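Next come the structures, one after another.
FYI, it's all coordinate maths here, none of it is from the lab. Being a predicted model, the structure only gives us computed values, none of them experimental.
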Structure 1
């Protein structure tokens, strides 16, 4: 049953006024009432399931007990989803046109537990905003330039009490670097605005940065390193629920065909406590190291490499007693 506190005609009229003033919805297809969505023809979003499931599985509390921060919320669908589940949500957005659409949905859906703030997310501050069980950093990192993007991730760490969900494009090449607080991070630069774009033109580009003409996109390794450097104790990549997209977007999907981004990942950064290692003093004393951009890969199984020929012959003899012939043949090629 849809929750709303307006008559159907009133919802339609207010939606139309929002569109006339700020343009149509471009991102969030939110169900408002019977046969009324923010998109005229409803769209599905597989990411919605992914983000909610991550929080439900990893935040350590029921959804209705969470305090959630939605950064650069755009038209607010993810923050609204958490609010509908009962979480207390703060959604921060830098453009009035986007935030007015969120405010409209909040009013229609009677979401008193959804707080909205018009602000630049680069101003995120623990003293001002407090701490959150779940921080949603969805589709914003790749719009920020260095060093702002590093500062922003550090600010996220300071307000994060448990988990941060980071959904972002990454760089597949390490063609550019930036050194921040003595650490070097790799990636590439991407364009956000023309260098001669006016403030009005930048503001009208609803899916781009607020002001910076270019952005710094991290490689996977550098983003993971940065998350550790700013205080997250572990980082995980979400593979299920599967994230996929409508190839006809912004038109409605046709059939079951879907596409995926080659360069987009969802990471979950955990704010925990580093644990001592009790069974291995030498490991406990060893520092955690950064992920290299181009690691050296193992060419042979470590347990086999370096085995003497005498031990190899003994191993083959023991294996030959009980392994099937095809398996013995494969192992024989490996250990020769």
Structure 2
């Protein structure tokens, strides 16, 4: 029996740690049979109480086809003390064959903290040390866990650029994996272009702006990347190709959870997997296919088929991709109103 409480102010780091712990507990087991995932961050008191009771009921139920069950209850800091009584009662006599993981991005009720401690649980804090040497060691460990190999100068560049702004780190890991994979050792030059140096911005700000359908912001970020960030248009193309490639791989597959998306996309982080799954669903098959065609056309144009400046090719591409995402959002909104 394992009980974890994962805490931290940064949701992305909490999710990273949650993904790691779930992977450790399930191992080669079947996630669909072993994992029950609940979230207490709901809009009404009744929904919060239902989520807590459902998690407790799952923890009390012995698995039929596996030796163990893993139960996750996210945002255990949200429920009031009364709503947490079923959980406190469970922790007084937890089921030996159930592993329970809680996450919290705020203060947790003392009754729950005491119950977790008495049950032999452990608290895993995701807060990163503000001391430069300790922080650099943390970056190194997280990169290794993600399957990335960086030379010391590249790791130092991440540490020096991000400082204590570690919330940006999962996005950098996702970008490096999308761009290079895990097959090569990355140098300083490979990494520094994605760090969002002074006067520049982080590459994932571009894909976020495109996904939101904000054409003006997407073009603004594109200009900052190619000018202050000194990214070549072909490097931006790689970033966008990988981004839409994930949507294409998810489209039409039976993906019902971030864990399924992680397995399909061969990534170890829940945060980018969840984002890709949600955006692929929002876009739909037609918009994803159109995006792939737009990327292919722009790639040919960059290689000389059309006598346009490279920056203009990228501006047109980013504007079209952004409008594509915005159109998909409007279509969904209209469908809901009918």
Computed 2, 10, 20, 23, 20, 14, 9, 3, 1, 0 for P(r) over Cα pairs in 5 Å bins from 0, in percent, for residues 128-255 alone - originating structure among 1, 2: 2
Test item: semi-axes √(5λ) of the Cα gyration tensor in Å calculated as 45, 25, 21, pick one of 1, 2: 1
Parent structure of the calculated result -9500, given that helix-only ellipticity at 222 nm (-39500 (n - 2.57) for each DSSP H run of 4 or more, over all residues; to 500) is the read-out and 1, 2 the choices: 1
